[in-house]
Each structure stands twice: as structure tokens, then as C-alpha cells.
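Just below sit the structures, each encoded as C-alpha cells.
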Structure I
Amino acid sequence: MWRPDAQQRDLRQLLIHRHKLVVIRVRVKNGLHHLMLNRGMQLKRKLWSQAGQRVLRELALQGWAAQRRRDLLQLLANLDEQIKTLDEAVEQAAKENPQAALLMTQPGVGPITALAFVLTLGDVRRFRRGKQVASYLGLIPSERSSSQRRRLGSISKQGNPFVRMLLVESVQAVNRLDEGFRKQYQHRCHRKAKAVAKVAAARRLAVRLYWMLRSNTPYPEIAHIESSSRNGVVGTS
């Protein structure tokens, strides 16, 4: 059985620590949004622009509401600085890891997703097929079958929820930068709900990354193999 070594366990802590801080930062930002909403203002993403930040800081608040704004803004500044440092550490670790560097040749897959995928799968030789990887990550739909009909339900959500979340989030960037991948995703969107299509795309991405590692093949070559194979040897098994 494969077990991570001390360095791999430490890198996992780096990724987890960064993720936890990002979650806290989201909560802090939500708190600032609520302050604006209480004054009848909803800027959404524009709140984090220079103009939005100026509006927030100039908003007339008194008492504890003003104190809350000061504290949240200070927390946000501290978190931004801490997360920036961790981002740089993740990027450096991913560049130094040959497998993570290989996965980053896939357009839309950054150092966080690449490193997390490598650290989670470990020795890819323990998986014989891409379907086993998808199952390991909890990206296989549950199945309810009868004598007459086979129905697929929601994904099992077994395995590592952090890596599964990263893969689902990466789909948007991969779709934007990888034309072949985007076409398949859009085709699925015509037949399935967008959320279902997104999970299916995350599953396909996971299997592709697995085959890149298994065959030690960078993105350009693996994409060519996919497009030229009638049976979809890569990405379907």
C-alpha cells in the first residue's frame, strides 16, 4: 500500500493551511458585503475594485459598525498577505515536483490543483484504469438499477473532497483555454444540467491528468492522442 513520505505530508499541510485561510477570507469578505447591504448598497465583485474599496471606506458608519469595518479590513489585509506567501510556496513546490510540473502543461491547471492531485494519487501505478481514479476521487455517479432501467444519480462524494473541489473549479479555466475540452463540455450542457455537465467535465479532467502521469506524457501529446482515437482510449477508461 502506498503511503506518503514526510515531505509529501508536509506539502499536504501547506495546501490545507492555504485552503483554510482562503475559507476564512471568504467569510471576511462576506462580512464586508453585509455591511454594504445593511446600507442598501450591493456592489458584488465590484466591491474589491479600487472604486469599490473607496466606497466601502467612505461609507458613513458609526459605533460598532465602524469598528467592524476596521477590523474586517485589517483581517482581510493580513489574510491577503499570508495567502500570497503560501501561493508562492505552492508555486515553487509545484515547479520542483516533476509530476506536478507535467500536469501544469494542461491549460487551466495551476500549481494548487496539480500539486494536490499528485499528492492525493501518490503512485499512479496502483490505479489500473481511469475509472478507478474517478471513483477514488468520488466523481462517479451513483447507480440505481432495476430489471428494466439503469439510472445514474448524484456523485458518490467519496474520497478527497478538497481535490474534487479543485477539479470542479478548474473546469472553468480549462474550458476557457482548451478548445477541445470546451467543445465536449458544451455538448454535455445541451443534454444535461450545467452542474451535472461540470462534474462530468471534472471527471474527464481527472482521468486525463491520471493518464498524463501514468504515461509521463505532457498535454500537447495527450490531447493529440485523445482527438485521434476513435474509441477515446484516454479519458474514457
Structure II
Amino acid sequence: MAGHPTIGSTYALVHEGVIAPRATEFVFGLGVGPTPVSLDWRGDALDFVWMTQQRPSFQGRVADLDAFARAIGLSRADLARELPVEAISCGVPFLIASIASREAVDRMAIDRRAYHEVCVASGLVELPLFGFTTDRTDATGDEAVYSRMLAPQLGVAEDPATGSASGPLGCYLATYDVIPSSALAHHVSLQGVRMGRPSRIHISIEQVGHEITRVRVGGRSVRVGEGRLAW
């Protein structure tokens, strides 16, 4: 399951006529199971797509935050106070870490051996790291968080935009009251700035009481080309 292929495929299927004009719902059969998308239209043009991810699964926390901070090139003081480093999945698991500042997010650099040892010592497998901050220093837009995703164990030094991690991020924000509850229904994660590829990922979390009932990640797609494959 991944966000960008799902959003992009929705636009492609509308272009091909597989999804009818002005249809508001469609369901993909992905590896994690049925995955609904909601389509918003502007006249006859598809304007925005929301992908519904699975409800969150909280899969464990890092026990030694000092060792964790060192393993990602930071100090304990660079981590947000009183917030856990936690494995969360909405279909694909990520290790979510709240960081104190944008400057510290930009300094994150994984020491593979140390990071692996920290994860194993906490009873976790070595997961992709998603670090974020709510620090508004140098903010130029309406983003609620500033983020990076590092996954060297998958051969991905850094990903400029990670839809599958954005659902777990939203669930973390909701569970630990990191942003105002009024902002949970639609907020933005700004990712990829450090690598020169800024991306704005839209996130929507719905709750009944403290229970998360719906997790959505959304965005737009632009068709840049098409071709024909012969075999």
C-alpha cells in the first residue's frame, strides 16, 4: 500500500474512463485489502482525491530515548519532551518521532548499526523513520508539521513524500494532542524540503471521543504523459 500510486491511479482511471465522471467513491484492491478513495470534483474535472487508510495499529515504543537520539544523529534534547517514539501502522509500519525543531529534523542522519540495535532492544523490527516537528520557525505556509522520512534499510536514503507514513503521523498527532483537535480534520505535512523536493501531503483524522474512526491522506495528481506498451 502506498499513497502516491493510489492517488495517481485514481486520476489515471478517471482519464481512461474507468471511473465515471463525477463519481465520488472508488475502491482499490491493494495488498493490505480493500482501500477506498473519495473523489472531489470541480465541474467535470477531478480536483482532489482522499485515500482512506486502515485504522492505526500501535506496535510498540522505543525504550532508550538517549540511545535512539544518538542513533539518528541527534541529542536527547533534540527530541520533543514527554512524547514517545512509537511504531504505528495504517497498513505499513513506521517509527514516528517528534523532534523539537526544524533545524534538528534537518540534522537527522541514521547510524544503521546503532539504529538497528535500538529497535531490537525495544522489541521492534528496524522500521523506516519518520521524524517531524511542529516548530514554526522559518515556516512559510500553513503546514501543521515539517517532516522527513529516512529508510536506508529499504535502500531509500530519504523519501520526499510518503503517503503511507502520513496516516500514522496523523494518528500520532491525534493520540498525543500534538496539534489542536480543530486542525485534525484537515492538516498538511510539509516533507522533502531538506532534499530540495518539497511536498505537501494532506491528512484528515476523524475521531469519536478518543477513538480514531477514519484515517485519510489526500492530494492532487497531474498527467504529464502517456504511452502504449506492446508485447
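Structural remarks
- In this comparison of I, II, the computed figure 0.45 for FRET efficiency 1/(1 + (r/R0)^6) of positions 13 and 173 (r between Cβ atoms, R0 = 30 Å, to 0.05) is attributed to II.
- Structure responsible for 54, 48, 35, with Cα extents along the principal axes in Å calculated and labels I, II on offer: II
- Source structure of the calculated read-out (mean count of other Cβ atoms within 10 Å over residues 45-52, 11.8) within I, II: I.
- Which of I, II leads on distance in nm of label points 7 Å out along Cα→Cβ at positions 21 and 101, largest value: II
- Value 2.3, calculated as distance in nm of label points 7 Å out along Cα→Cβ at positions 37 and 53, assigned to which of I, II: I
- When FRET efficiency 1/(1 + (r/R0)^6) of positions 61 and 205 (r between Cβ atoms, R0 = 30 Å, to 0.05) is computed for each of I, II, the largest belongs to: II
- Origin of the value -6500, where helix-only ellipticity at 222 nm (-39500 (n - 2.57) for each DSSP H run of 4 or more, over all residues; to 500) was derived from one of I, II: II
Where a number appears in this text, it was derived from the coordinates with a stated rule and is not lab data. All values derive from a computational prediction rather than experimental measurement. Cβ atoms are built from the backbone, for glycine too; each structure is taken alone.
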